[in-house]
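Colleague: What follows are several structures.
Just so you know, all these numbers are worked out from the coordinates, no wet-lab data involved. Values in this document were obtained by computation on a predicted structure and should not be read as measured data. Cβ atoms are built from the backbone, for glycine too; each structure is taken alone.
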Structure I
Amino acid sequence: MADFFHTLVTQRADLLAALGQHLLLSVVSLLIAIVIAIPLAIWVIPKPRTANIFLQITGVLQTIPSLALLGMLIPLVGIGSVPAVISLVVYALLPIFQNTYTGLTEIDPSLEEAATAFGMTRWEKLRKVELPLAFPMILSGVRTALVMIIGTATLAALIGAGGLGTFILLGINRNNNTMTLIGALASALLAIVLSFALRGVKWIRLKPFLITVAVVILGGGAFGVYKLVQPQPVEITIAGKLGSEPEILINMYRDLIEADNDNVKVTLKPNFGQTSFLFSALKAKQITLYPEFTGTILEGLVKTPQTRATSATGIYHQAKTAVQQQDKLTYLAPLKYNNTYALVVQRSFAKKYNLHNISDLAKISDQINAGFDLEFLDRSDGYKGIQQRYGLDFKTQSMSADLRYEALHQGKVNVTDGYSTDSQIRQYDLVVLKDDRHLFPTYQGAPLMRTATAKAHPEIVRSLNKLSGKISAADMQEMNYQVNVKRVSAAKVAHNYLVTHHLLGGEH
């Protein structure tokens, strides 16, 4: 409990920001779903066949896994809040539409006849009789949709939309159960509070409620238009993938840029998501730059060159040239360390079977139970490459990259993939098997940005290039250890490195 309250106090600013993002995503999505579903349900009342078609469509949409839906939306609308809101609206449509339609069609026919006898028009019947009678049922559908939205919105963190999912992902990534618990509890409490708030709506009149909803929607739209027409300050948005290492690097980028350029405002988006998300966001101008690795560019982001370079310098120049020609992106000078893939085992396991190299696994392939990240399983420089170059074929299972070290530590798997600078290698005293057949290419990190931005802001390029050739593998592993195990903030770790290595003054 002491750790829980300590984390709650130290992370309160980040928690409040994430809570605000989560609340905004949820409320906006709910209002859009209400505006779509309720009028649609009213329109199909006289058309039972059409109503049944819409019920089937909204039901099918709800069966689409949320991650799959987000993945399908990314190529169409990019990443960030827009695909998150669209997916949340999709999941909210069914309960609102279904309850509205059911509430309006199950009204006592005698009341409908009485309204007609009084000479009411279709609109008057709807406004004065049908909607007030169906209101409790409609509100029940809205509450169901709200709870569903708040729970699903935690996945928005995977595509850079923020929210409480950021805490959950960070907790899993850093093996920090307290952060995961805080994110989950905050999400659950938000759902409970808002659900009770909506429950109280049934005690107010329908007309004021509808007017309030309309005012909120129109006010939000007007504010959005105002923000669009207002001149926006020039900003540099730096994003990072999930994990401590990208967060450390982007904090270094920010410190260097802001120290050299008083007129530049830098916004950080840590834990923005997977490689494909950031690459898409960069090309769509949703972010300005992010740290990427040479091997990742050649293996997954550009067409693979027919003749592959083998030296670190050659691999960097191939990656730089390919990403420039294909996507008009500029790849700045790389860091020193090589954060390549690695196969990792427990020290006791390595000692028992005399394991030093990856090829040594051949003699115990029938005893191997490997847990690999899904991306590693599917990469030519991952398990597929191991099968081809080493002739190995053993039992594997896919698991989250954040959980694989914990599974290895607990003995649930005996081999896993990792990166050479992972802090868990030191934390759990693990052994990295030597890549004796040179499968894994060099992975040196460097800032990747749009060429237009690099040309327009050469001063930013100069600031970032101060890291060229800096940071050893030992340095990065130690910094990851400080963040993941010692729980020092990534910003502080990054700043301390820059000051210690005379890349920055001591002020902060």
Structure II
Amino acid sequence: MLRRRPILGAPVAHGASQELKRTIGVFQLTMFGVGATVGTGIFFVLSEAVPEAGPAVLLSFVLAGIAAGLAAICYAEMASAVPVSGSTYSYAYTTLGEFVAMGVAACLLLEYGVSTAAVAVGWSQYLNKLLQNLFGVSLPHAITAAPWDTDPGIVNLPAIVLVVMCMLLLIRGASESAKANTIMVMIKLGVLAMFSVIAFTGFTTDHFANFAPMGGAAVGLAAGTIFFSYIGLDAVSTAGDEVKDPQKTMPRAIIAALLIVTAVYLLVTFAALGAQDWTGFEGQEAGLAQILDDVTGLSLWSTVLAAGAVVSIFSVTLVTMYGQTRILFAMGRDGLLPSMFAKVNPKSMTPVNNTIVVAIVVSVLAGFIPLDKLADMVSIGTLTAFIVVSLGVIILRRREPDLPRGFKVPLYPITPILSIVACGYILYSLHWYTWIAFGGWVIVVWAFYLFWGRHHSALNDGGDGVIASAAAGIDDVQIVTPPPDAP
């Protein structure tokens, strides 16, 4: 359970594809990070986080941004030292061993699966707002709300439709997905810039008078709710096998995405809080569009913003689904999941099987679970993954100091230690029931590993009768056991 995956020349499980096609450059990868991040925390998590902390949610964004920034710097070093798909799972496998890697995989699968569902639920809200503004009609409540929502429906059908559209684009190819995402991100940033300019016309400092109505502890709680929106920084590192010159490209993209995301979050949140009293955010659907309605008295600008949100939240769903499929691919290639998860279509060079599986699971979550039950579950997975990466930097520096690195963490070891402390503080602030649900999920994944995964690991040296060499490019070699009477 403590065996580690080699950084170079790791064995590949029987029946799994060895690698994906390298087509993504620095700009497209940066847009992956921005695309998966800007949108979730801004377009609809404000309605969850602002009621928890009031105007002090600005400090929550700063706290989450500091923790994410410290972790992002650690990600940059790990991505340059271990430039493979699988993100934190692969880093943990290389530094902490197979058992810990499966626990991290549980965090990542929870993080990506639930965040994709949460984003799809928010997309449904903005789609409804757009239809109201353009045609004066709304989709029936029965098909836009989950059964366990505050105002229950039957199923959130638009959320499921979004997941299916993303699935079809991902199956088509990584390069096509990256290009589509880049276009959507540029639209998103333009729309948010428009929102900020208009919201500042209705800005009043009175909205900040009662700055921290819930007290200081609420700042950490809201930071935990917000933190799932920083998942995009992890999503960059899931693309290791599809990036050109990954040792240089991945650190640059991670840091560039962090700077863009933090600046946009703070600008839009400040503008929104200045334009609307914090008490108005609770339960508000399509909140930014509603703020523009109230500030201008016209539906035109909120229609533009709702249209931009519909397009841009599509990009968040696309990238988070992409990230989860690549983690499953890495696990299948390592033999810790069935090899069907690491089968690559020879034409599109994409893992079609696991893309379909992810789409089915996420559709169920998005269609039947309300948004407020999803956000905290994503944060706990993201924070745990960030802590593991920071710890991995320290371990790899000590164990393999001469390993080539395209980027090194500044102020080592202070930076990774601060990252661990900051993420740990936010974890401590989360609700107790989030911990129980999270712990139960990790136990399920570890049980699967103990009963199945460890027996099929590619590190078993032919435990399934086959060794595939990734390093030498040798075809599968059958291991033949000699008869007992052989010399």
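Colleague: For relative contact order in percent (Cα under 8 Å, 6 or more apart), the calculated result is 34, so let me know which of I, II that is.
Modeller: Traced to structure II.
Colleague: A further question follows. Which one of I, II has mean count of other Cβ atoms within 10 Å over residues 288-295, as calculated from the coordinates, equal to 25.8?
Modeller: I
Colleague: If mean count of other Cβ atoms within 10 Å over residues 328-335 computes to 27.6, which of I, II did it come from?
Modeller: II
Colleague: Looking just at distance in nm of label points 7 Å out along Cα→Cβ at positions 80 and 448, which of the labels I, II belongs to the structure with the highest value? Intermediate values should be presented prior to the final figure.
Modeller: Details: I: 1.9; II: 3.4.
Across I, II, distance in nm of label points 7 Å out along Cα→Cβ at positions 80 and 448 peaks for II.
Colleague: Sticking with this one: Tell me which structure, out of I, II, gives -21000 once helix-only ellipticity at 222 nm (-39500 (n - 2.57) for each DSSP H run of 4 or more, over all residues; to 500) is calculated.
Modeller: Answer for the origin of the read-out: II.
Colleague: Please state which of the structures I, II yields 20, 46, 26, 8, 0 when P(r) over Cα pairs in 20 Å bins from 0, in percent is computed from it. List each step's numbers first, then the result.
Modeller: Working: I: 20, 46, 26, 8, 0; II: 25, 56, 16, 2, 0.
Only structure I yields this read-out.
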